[in-house]
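Nothing in this text is a laboratory measurement; each read-out follows from the coordinates by a stated rule. All values derive from a computational prediction rather than experimental measurement. Cβ atoms are built from the backbone, for glycine too; each structure is taken alone.
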Structure I
């Protein structure tokens with residue numbers, strides 16, 4: 001069915017009934033048509049059934065004033081007839097009120113083409129969602145960001161790319177090749193499986209220092225949903241350092257496989273980057289065969305990844321079929337095993353029958369042993385009761401003796417001081433004896449450990465000697481066998497040479513006879529002759545091969561025996577070295593033990609001397625206390641009873657204050673009795689005491 005012209009003519013122009021590059025349209029509910037007249041820089045409204053349009057926005061001349069438009073590309077009209085215009089040439093979005101001569105900028109009002117979130121670069125369409133949010137498709141804000149890669153040390157941003165073709169020109173050394181390498185670094189296999197040195201070679205190396213890392217980020221315009229991600233822009237970054245090589249998708253770390261599958265699904269070929277046309281590439285594609293062109297079209301269309309998945313699925317199916325066959329074989333083996341288990345089941349029943357009989361006999365034997373044990377326990381209980389009575393009698397005797405000892409101790413109070421001295425010495429000796437026993441036990445344990453370790457080493461050494469003898473025997477047997485085999489081999493070899501010489505001689509004779517008879521009489525046909533030659537050649541080749549295999553086996557056995565002999569000698573040498581080391585260690589330990597014993601003896605002597613001095617000090621302290629007590633008794637007899645009791649009470653109170661740490665002023669104010677504050681030369685002590693008498 002042919003189309004119907006509802007607006008415009010076949011010839012472009014600027015009249016009300018003409019368009020010049022109509023780009024975007026919008027039709028409202030009543031059928032009114034709004035057209036973005038791109039090259040006339042205006043918006044035309046065509047009512048339903050009209051033969052010409054009316055300019056509702058723009059002056060027809062391009063400009064950046066609010067009353068002008070520059071290459072409008074899309075329009076949307078709301079229910080209140082407000083027009084939302086994509087002013088692509090001015091990189092902004094305008095809202096135009098009904099019957100108004102000027103518009104109002106509502107997005108990207110600066111008009112510049114930077115890559116910030118508040119700017120646009122040649123927007124070409126817009127739309128509103130159900131919440132009233134405005135969405136704008138931005139053409140040329142796809143960009144490439146490079147930092148630290150080859151000649152690009154600082155962060156460099158390339159933007160304003162065309163959606164069709166981009167040509168990079170510049171003088172030599174300005175970085176054109178490195179720019180293309182950066183794109184291939186992210187999108188192709190050109191820089192795949194980099195080593196540490198390879199990564200360092202890609203990072204910028206300046207005069208003073210090398211960059212620590214490098215990255216290349218490519219931001220794709222995904223407004224056409226070519227990449228299977230529901231976002232208007234997709235950022236792919238590859239970052240390398242001395243130890244890492246990471247891929248990022250929208251600033252999130254992802255696997256390299258995910259990036260490859262995403263790019264191949266969008267038609268980016270990693271092995272054949274068609275999106276970069278290098279020098280001579282067009283000529284190469286022009287003369288390429290049809291198969292290569294078809295392969296390129298598949299890579300561009302993104303079907304290669306599905307072919308690979310198909311091959312992977314077929315391989316999985318083949319593997320699954322093989323596993324199924326293995327499972328069937330396993331089930332068959334299980335069935336055979338079940339048949340054998342049935343036979344073993346009958347044998348198990350017989351075993352269980354005899355096992356029950358065996359357990360019955362064991363129970364009877366156990367019952368008999370239990371009765372014997374109970375009888376023995378009763379005898380032990382009787383003996384224990386008699387022993388208890390004897391212990392009670394001994395305890396009574398002990399109490400009696402204890403009372404006698406107590407009476408004896410009371411009767412010899414004048415020897416108490418000497419007895420205390422002896423007790424102190426006895427305790428010192430007991431402690432010394434206890435320490436000596438502990439050291440003795442420790443030394444005995446260490447000696448047992450050393451003896452056990454020595455015994456284990458001797459056992460290990462004997463085992464290794466036995467193994468060495470066994471290996472020596474094996475080596476001798478192998479040498480004997482080899483001694484027997486070599487003459488036989490030489491005889492067989494000489495026989496083989498003789499047989500070969502005889503065969504060659506017979507062959508010469510046969511050839512002479514055949515020569516006499518003529519080749520026509522030897523074989524009936526050429527095929528018989530060739531067949532006979534092949535049979536003879538095959539038999540000779542087989543004989544030679546068998547002889548060579550036999551020689552190789554003998555050589556291999558001889559080499560294995562030689563290697564084993566060397567290994568055994570090495571083990572024996574290590575054992576001897578270990579034994580020498582252990583002996584040296586034992587000698588060092590014995591020397592150390594001897595030194596420690598000498599040191600212990602010296603310490604014990606010092607301890608005995610110190611204990612003796614301590615005992616003498618205890619005796620002196622005891623004597624001093626007795627003298628003090630005697631003098632105090634003499635003092636109490638001199639003074640009256642009331643003063644003595646008052647002095648004792650006062651001293652007891654002062655001690656209580658000192659223990660409780662209070663009333664320091666009272667403690668410091670007490671200076672003792674008068675006699676305690678009188679001092680004289682020790683030479684006059686006797687004279688003072690005689691003169692003072694009992695006063």
Structure II
């Protein structure tokens with residue numbers, strides 16, 4: 001005993017103190033994530049968590065039963081935990097306000113509540129694959145939440161108290177509080193309004209095409225800033241654990257696929273840059289080309305001898321012509337431009353899980369491989385890689401690094417770090433980029449991407465349709481990837497966009513199903529950006545007959561009877577088609593406010609609707625309304641109103657025509673732009 005007291009007294013004293021100390025972590029509040037306009041995308045709020053001090057419980061079984069009933073827990077397992085004793089154990093982290101009140105009302109000895117930081121995503125699943133999600137201990141597990149964890153997480157604090165053997169705090173015991181330090185804020189390049197537009201159209205496209213998955217990415221080609229990024233299937237970040245991990249996958253950067261004819265942009269620009277072809281060179285296309293004894297046909301299966309210059313060949317997406325000029329390049333020069341455009345390596349966007357794509361090593365490539373690469377086969381890319389490459393064509397040949405974060409800010413609003421646009425390299429010359437913009441504008445205005453056009457505006461782009469590669473080589477029968485990549489308006493070129501639909505059912509060509517989505521999105525974006533139509537001037541000597549007809553905005557005819565809407569549209573000079581057997585108009589294509597030429601076609605959709613039951617009401621059409629007008633319309637319908645933003649209504653959830661119980665809440669998003 002004397003030995004212990006003399007030689008180990010310090011150790012014994014320290015060990016005894018450790019046994020009496022209750023050390024708890026104070027979790028820091030994570031930084032807020034904003035979009036580029038200052039709208040909140042992710043924020044931390046306080047929520048209650050319930051804990052127990054087993055040594056102080058009066059009746060472990062009774063306490064466990066009461067808590068389990070409120071918290072939906074297994075009472076037997078909870079009882080077992082309590083009977084193990086101890087000074088502290090979590091019962092359940094992050095509970096609802098209703099559960100918190102019910103536990104407080106019970107006044108259970110040895111049971112307490114403490115507040116913890118809870119991550120809240122006010123827009124539900126909006127930009128889920130950008131934002132990611134956090135775990136129960138407030139740690140980033142995916143997306144921006146993971147990539148910028150060191151900035152967002154803050155520094156945890158501690159509460160240290162000295163307790164007796166029963167877990168009760170000693171009145172004169174040790175007590176130390178080390179406060180936590182909140183995390184820093186992030187400002188993303190994402191524009192919430194454009195993200196809403198993109199996701200709404202993406203959901204519609206998924207429904208219309210029954211595609212297995214889909215991705216849309218929008219970028220400013222001058223800066224590399226990502227303005228919107230959306231994938232389906234998706235998830236709600238706050239309840240991520242209720243979804244399959246496959247839903248968490250960000251297809252824009254993690255999914256590789258053969259791009260098909262969109263990749264002809266790379267081949268054509270390389271051939272022009274290396275002067276192995278000119279825009280005016282004439283071709284006679286027999287409908288196929290033979291490479292090493294393999295006959296590669298054009299996508300349309302045509303077998304006639306079609307004549308035209310190189311621009312015409314790109315417009316019709318001729319496999320013959322693009323492989324021909326690619327063969328002139330040779331593998332060394334083709335691989336040089338594949339590298340120039342950034343394929344085969346990560347873009348290094350600040351998001352986790354990015355793939356580098358798949359390229360056959362140059363020293364292993366066969367002539368047939370090299371030939372099919374020219375038309376977007378035998379090479380695999382991510383949607384973001386492809387968009388970044390095409391954006392370089394819009395940006396005078398300058399390849400930019402994709403950027404997702406604009407700033408890191410302190411809590412006082414002071415900028416800690418600002419991210420500037422980063423040039424990767426000059427992929428092609430400005431002159432070659434200009435020639436490619438001319439060709440790709442022709443593809444939209446006269447070629448196979450006609451459904452991507454927006455009347456009154458100049459856009460450029462290219463469609464793609466590719467077979468799905470099988471796991472053991474070859475291609476899977478009946479499975480395709482449809483895509484469109486484009487940019488514009490060409491007078492300003494504020495946005496480049498990639499649209500990819502994986503394994504659609506029914507129609508599967510990119511020009512049929514991906515190009516129209518581009519048009520629909522861009523119709524809304526040019527209005528949001530206040531870019532007014534500017535018809536391209538006629539060439540010298542052209543007669544007035546070539547002058548484009550006047551553009552008219554489609555009036556709001558939603559909820560009118562089909563007969564009333566048809567009469568209204570015809571009076572305005574539109575031609576009208578109708579679909580569905582319903583009595584009233586439930587949707588219009590192109591959308592209300594879209595600008596189309598006089599005499600253009602408008603399709604009215606009149607879905608059959610079941611009659612309202614007692615206590616039910618319809619959601620009215622709100623787009624284009626002011627906040628006051630929106631509130632009045634919803635009040636008339638017996639619905640509550642939750643506004644986000646200011647200005648003019650651009651989106652509503654639930655959608656127009658949805659049946660709701662009276663008293664339900666409708667969320668409406670507003671943006672500062674004039675109504676159409």
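Determine which structure produced the value 4.4 for distance in nm of label points 7 Å out along Cα→Cβ at positions 350 and 582, calculated from the coordinates; the candidates are I, II. Answer for the origin of the read-out: II. If helix-only ellipticity at 222 nm (-39500 (n - 2.57) for each DSSP H run of 4 or more, over all residues; to 500) is computed to be -8500, which of I, II is the source? Attributed to the structure labelled II. Suppose you compute distance in nm of label points 7 Å out along Cα→Cβ at positions 110 and 606 for every structure in I, II: which one lands on 8.7? Going through each structure in turn, the value belongs to I. Here relative contact order in percent (Cα under 8 Å, 6 or more apart) is compared for structures I, II. The highest value is that of II.
State the single structure among I, II that was used to calculate semi-axes √(5λ) of the Cα gyration tensor in Å, giving 103, 72, 35. The read-out comes from structure I.
Out of I, II, which one gives 1.0 for distance in nm of label points 7 Å out along Cα→Cβ at positions 398 and 430 as computed from the coordinates? Label of the originating structure: II.
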